[in-house]
1. Taking mean count of other Cβ atoms within 10 Å over residues 65-72 for each of 1, 2, which is largest?
2. Taking relative contact order in percent (Cα under 8 Å, 6 or more apart) as the quantity of interest, name the structure among 1, 2 where it is greatest.
3. If helix-only ellipticity at 222 nm (-39500 (n - 2.57) for each DSSP H run of 4 or more, over all residues; to 500) comes out at -16000 when worked out from the coordinates, which of 1, 2 was used?
4. Out of 1, 2, which structure matches 2.2 when distance in nm of label points 7 Å out along Cα→Cβ at positions 97 and 121 is calculated?
5. As an exercise: semi-axes √(5λ) of the Cα gyration tensor in Å, calculated from one structure in 1, 2, equals 59, 34, 11. Which structure is it?
Structure 1
């Protein structure tokens, strides 16, 4: 199982272990100090002996590379901030399908709508749902009712019998 931490943080841990090994510390002691297994430290020691400090560098992440680079993601964010109406959609609501259409139209990259949320999450966007309100809603009339009628209708506490001063 891969230990927790970024590739850079794990590389720093390996470099600290290498320095401790070069100072003459034992494998078990180094493992305890850096929070790794003795077998991992043994592997790092071998890699260091065979390949030098370069052997302890972080490896590139496996997996398919992102199809939108940082510049394109910034451009996508600007397009999304302009709103769905500016992108010729009939309502002012972004959906994953609509975002996928914008990405395909502007960048030529086809994404399944079910995976677009990963891009949005990486851009620090979160799912939002508009509050459902009737079109006919009159906020001023509601506030007036709340101030005038509600206190009149609201149940009042009974006065206690025989509690006259």
Structure 2
């Protein structure tokens, strides 16, 4: 699941995302590296892939493959939100539109919603305590970004849908 996620992310970087200089300041390289290599690479995957790792007794093959299928659904939904966001703006312009579909009817940052649910699916089936630390840190960061984006949308678009939340439907 992790390899699928990061392969998808790399392909999106090349074929979907449009980056500006303010999207990723150089200082974020250190924060991102600590997050992915430390929290995910060490606290999660080191223990998950360790030869002494034992899955929980309730983690039958059916549950594992069901979690994998659910993870893939959330990853697909995340991909579709990225394509939707790319298509909100014509290349070379700063003009934006309000996103709709693929979860955007409920939240402003559906991409973060689906990514959160994908990682939740992974950590529940893996049952590695470091995975939960990674999940909480990831959700916290995505929620901060989602709230900022939600506020920008509401300020930029007077007709922005009033019932939408930032990242989690009906909650935040």
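1. Details: 1: 11.5; 2: 15.4.
Biggest value here belongs to 2.
2. Numbers: 1: 11; 2: 27.
Result for relative contact order in percent (Cα under 8 Å, 6 or more apart) over 1, 2: largest is 2.
3. Numbers: 1: -16000; 2: -18000.
Going label by label, the one that fits is 1.
4. Values: 1: 2.2; 2: 2.8.
Label of the originating structure: 1.
5. Details: 1: 59, 34, 11; 2: 31, 18, 15.
Checking each candidate, the match is 1.
Taken together, the values in this text are just the output of simple stated rules run on the coordinates, not laboratory data. Just so we're clear, the structure is a prediction, and the values are computed from it rather than from any experiment. Cβ atoms are built from the backbone, for glycine too; each structure is taken alone.
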